[in-house]
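There are structures below to look over.
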Structure 1
């Protein structure tokens, strides 16, 4: 199952009577990219989505929630995960990864858990940052995490917790598939 992130972003923009240019100017992304996201032609990386959420004063989870009543807990079976794919950079190039939301029914969460699958080594190394914190646990493969000017090699079972305002990027270390449990806070 896929999310309709673009429709939710467009609804937030229209409700505030903003143009694509208004959103682009405030978030630092191009109007063309905002339009592509709104039309579900591309899905933004978590860092991009975080900046858009902050601009609209909503939690990142808003884009993954279903319209249901508040829950005290949530169980998401493997086959029920929501896949966010076609992730691209500001420059419009592919990042070679997808992520699956591991929680999308519970509202007002303080954490957003995702399963990231990096299928290849990205050709570019654009770094991202956003509000909050991130926790990454390498489940499969070898990953290279760039934090500002530092490069860290993480293998299966290794974890890293960092302030997400640091410029960062997760890459496949050697081009082979990497699976990562990522937990992001706002």
Structure 2
């Protein structure tokens, strides 16, 4: 079986379960900053999970790391990217190194999805989709999604090809407790 090469950005934190799930069947390059979290994620699938320890805000290091990963494992066929909106050109650099990939961009609850998409130069050979993280109502209050809820929602989004998917619901800052 030919495995596809998947890039997961932020795959050692809330997306660690996504990394483990995908690395059980595919080659995965995972970007993270924390050596301990990275080691824990890679240990679960050491043959197929390849670490790229880099702060994606460092554009030069990010670009070099992506190039090296492509050289070693082939082009990215899929990208799952949790990139904060204050990260400079990181998301565009990731897109530039993934010209023929299915891209799933994970967005925070306060991000404007349309603005985010318009700000990016997306190749005609890329599929660009978004998953936005919201909150869940818990009685009279709202709470952030758990890591498990996020993992299940992202896996669902990978399996279904919606251009946009909201996990939970969007709540204004004053409506969010905790």
Structure 3
């Protein structure tokens, strides 16, 4: 009987994707690898400096400045080619690897990622896990397929006494709950 684990999404079948694994016997996290080569541009090369200077010098940002900033200052979604299955009362927490910030100037801008059990096999992207990453170094960061980019930790969660779940089912994938009320 399967309880929790990882699978390769069909899009990446037969493409040499490794399932996440722990690196030592006491490791809590399963290391995720990039499913393809990706270049993370430096935030300093994304017109960030111009926006920062305007704000720092007390200039009012106009609507065009705001629109440019919103389009540019976003994390890059790095595909893993992996999906995770787990019991309903568990969650997979995605976290940065400590070496990413120290050695590679790479961070998860959302702090952690939360993969709910109903994300598995969703209709939008089959439940593929992506890591949101930014590069705060001064040079572009070249991530190669197979580079370890983050880690995932399965955690059991608790519900409040007065928990009253909304009767919905997940319809979408990454970026929102993608929920629709059942009738």
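Every number here is computed from the coordinates shown, using simple stated rules; none is lab data. The structure presented is a predicted model; accordingly, all values stated were derived computationally and were not measured. Cβ atoms are built from the backbone, for glycine too; each structure is taken alone.
Given that distance in nm of label points 7 Å out along Cα→Cβ at positions 60 and 132, derived from a single structure, equals 0.4, which label among 1, 2, 3 identifies that structure? The read-out comes from structure 1. Structures 1, 2, 3 were shown, and Rg and Dmax of the Cα atoms in Å at 15.9, 52 was computed from 2.
Of the structures labelled 1, 2, 3, one was used to calculate helix-only ellipticity at 222 nm (-39500 (n - 2.57) for each DSSP H run of 4 or more, over all residues; to 500), giving -9500. Name it. Of the options listed, only 2 reproduces it.
The greatest value of distance in nm of label points 7 Å out along Cα→Cβ at positions 76 and 140 among structures 1, 2, 3 is that of 2.
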